[in-house]
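Following this line, the structures themselves.
Read-outs: derived from the displayed coordinates by stated rules, not from any lab. This one's a predicted model, so the numbers in the text were calculated from it and none came from an experiment. Cβ atoms are built from the backbone, for glycine too; each structure is taken alone.
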Structure P
């Protein structure tokens, strides 16, 4: 399969309520529009400052009120539009979802989970409101009876794959430094000091650095300047990954679904070193391309890094592209 079914989104009007992360909201919007859809994009989450984030952790009622008002304004701004789809990747309150259904009677309400149910408290309690629920997590799809659809790689990675960029690094890590990611990175670098690394350990703010420093011993040996506090553009993410032989993926301990970074690695035609044991159950798994490590005792086979990548089947490659994702998410 080489081209998207034009009947899928061509001529459709879509409201995207997309929780913003590394520009994927804009990427999806632009791709949908290039395929003939008319798209209105809004952040699915009300903007809150650092102090408000702290308050939210203590009492979520504050955020609920702000979020409810935020979505009422979106409905007010778009109430005259006739949507075919309302898409969200965020855990939106039940009352707010009902507001959208009442305002846009003919729209299909679609939820795509790019995080595990366990990390999105109570999201499964609202599945009955949606017309279509999909998840990137294979286990959640089985447990909750929803559609299993992995994440996607965007065109940036496909183009870089075709260019065959020179590889200057052995291992590349780009991502938010949450959970035990810093510990795993430190263990690998300590055990394999001769390998060449590119690291981009992102934190949302200096506040988060000091917060983690108080709670996690791994942060005590790092200055705040070790981390970066600005999200990298998608083009830069792709460029740095393309210059590396293998990509390091450390999924959240509570998450079993494959991360976006994992799928982007597939798009680039790169090897992946991952803590996610569930990857062996995916249709593109090949031990020549995928090395599963223990997050508590990460062992990296250097022969794996230096051996050639084995290309996957063209149909599978399409499946994990953004076009393949759109076809499943918005298809009949």
Structure Q
């Protein structure tokens, strides 16, 4: 669904709150972006510099499967803190590599490449990392694996909050991909980033500082406008942060450094955002705040979904339309 024909949506549900939050599309497009701390840019540039200094030492493992014109391998690489992470490497079965993608995942991690393959463009390679704490291939001692616990890990300080390291895991994955597929590095082709929900929020935090990414696509992104999110009832990781904030209000100062909407204002690459009008897990006002923060001059594009994190009639058709929009978008901006 495009912005032009989107309308407020509601579906039968059992939640004790309204997953549309009483917002129309017009109202969602007016959700503001919170002011970032004065040292926001310096903080993130320092984190990015640290990630670039990591030697990822990637290892492409055994072939897992071959389908949709690609070969899928296991992969290992090193991220900040000398953490070894796993994931999957996708390579075209025949022919040269012309495009590269880093693909983030939702909260809970991933057990395989799933619907992320087929890739948005043919003749593409991709790395699908499991960030620290997420899924079997992202297990790290001391980091919780359950989303409601993971999202609170280290939250008392901006230096220790796990979300910052998860963003770094994406940057190190990009370095690993460029080492594993040297033709991408040699051609100078910019990478594309895709992320949904948790991966969408991480992507918004990662994109502004890394010029290796020439474009991004964020679906139902989380972490947008934390001050507003803390006032909105929901399920999932956001509810965990909201409960924790009620007992530890000082974390709001930490969260200011991890606001995806604030980070979006710094993005200079074209980004296609697919926020939802109805979503019980990631409140739509926060999703739209990420889109609203993107500079129009950078080439932001909007693809509105009826719902997110929810089963509804027409979901399969909506998924197909979004897949087509991704292909058209990346085919145009990465050409």
- In terms of distance in nm of label points 7 Å out along Cα→Cβ at positions 33 and 89, which of structures P, Q is highest? Q
- Looking at structures P, Q, which one was FRET efficiency 1/(1 + (r/R0)^6) of positions 249 and 297 (r between Cβ atoms, R0 = 30 Å, to 0.05) calculated from, given that it came out as 0.25? Q
- Task: Tell me which of P, Q gives 5.9 when you compute distance in nm of label points 7 Å out along Cα→Cβ at positions 105 and 273.
- Result: P
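Between P, Q, which one scores greatest on distance in nm of label points 7 Å out along Cα→Cβ at positions 17 and 41? Don't jump to the answer; show the numbers that get you there.
Numbers: P: 1.8; Q: 3.4.
Structure Q comes out on top.
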- Using Rg and Dmax of the Cα atoms in Å as the calculated read-out, with 18.6, 56 as its value, let me know the right label among P, Q. Q
- Message: Of the structures labelled P, Q, one was used to calculate distance in nm of label points 7 Å out along Cα→Cβ at positions 25 and 257, giving 1.8. Name it.
- Response: P
